[in-house]
1. Out of 1, 2, choose the structure whose coordinates give helix-only ellipticity at 222 nm (-39500 (n - 2.57) for each DSSP H run of 4 or more, over all residues; to 500) equal to -13000 when calculated.
2. Which one of 1, 2 has percent of Cα pairs over 13 Å apart, for residues 51-98 alone, as calculated from the coordinates, equal to 60?
3. Check the numbers for relative contact order in percent (Cα under 8 Å, 6 or more apart) across 1, 2 and tell me which is largest.
4. Which of the displayed structures (1, 2) returns the greatest value of percent of Cα pairs over 14 Å apart, for residues 83-130 alone on calculation?
Structure 1
Amino acid sequence: MANPFADPFDYRVTRLSKKVAAGAEFVQTQCIYNLKRFKEWVNRVRERGLDKKVYILGGVTPLKSARMAEYMSKQVAGMDVPDDIIDRMKGVEPKEQRREGIKIAVETIMALKYMEGVHGVHIMAIEWEDIVPQIVEEAGLYPRPKTSEE
């Protein structure tokens, strides 16, 4: 596990390097809602060459409601849910909040797909596992694109 959002931020990459030195071959990150901060962390990881030594899977958790976003922001240690994400969830009718949470998850995956240093995603649909296939399809992860080796 790697948490790019915990404090102190400057220690996060050093902590990852210790995990790599101890033999970690891959890490899954904390749920990503703050893409700006995550990108800064990945840039620091790349500067130290750690992205060549460990596979990084970005954690993606779809939000079910504005209340869930607020709870995660205020009550879950090491979680970073920016106000604009909370406001976005609050900006839609309650019956549409799950759909908005799926949109945010798909947008996050799309950003991670093209972020150098990120090797994949880990979709953590907390008590909402049946939504994973829909997110995978909407993010263009399935069907899997053919590689030149296939």
Structure 2
Amino acid sequence: MNAALVAPVRAYVDEALRRHRRNPQAGAALTGSYVLVRNDAGLVSVRYALTGELGRAVTYDRRAGRTLTVRDVFAPAAFTPAGRRRLADAVRPLVPKGLVPKDHSPRTVSVDGDRLLVALAPGAVELTFGRDYFCVPCAPFTVRVPDGRLPGLVIRRS
């Protein structure tokens, strides 16, 4: 479990070291933080914020002894065009006011996109949308979507 939870930070540091070796004059300031989204007998879910990138999210299933992927969390329906529209309908009312211009309201949400982090919170799925997910000037933000707003779209109940 510890290896799975530290893997995103290790990969981030390793990539920064590779960049620094190629160009030592560029500097290598690394910063980051994390949010423990969930930690109980069944799951540990952590969201990492890392300088210069969206970050990473890891959900580890203690009972299965492995990291969960978005395909372990979401039902196949969530990856279809209709499912992506249903996800957007669930997310739209939860988007903090002022972060996304009205004319850029989410029409679809791709849970397997590289600018979206998925974590499991108690009773909810936490989605972190990266910069430019909905529009060019849109800053990153996180919403918690209660399980009840995602009928038929979630396999793994949080």
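FYI, it's all coordinate maths here, none of it is from the lab. What you see is a predicted model, and the numbers here were worked out from it, not measured in a lab.
1. Computed on structure 1.
2. It must be structure 1, since only it matches.
3. Looking at the calculated values, the largest one is 1.
4. 1
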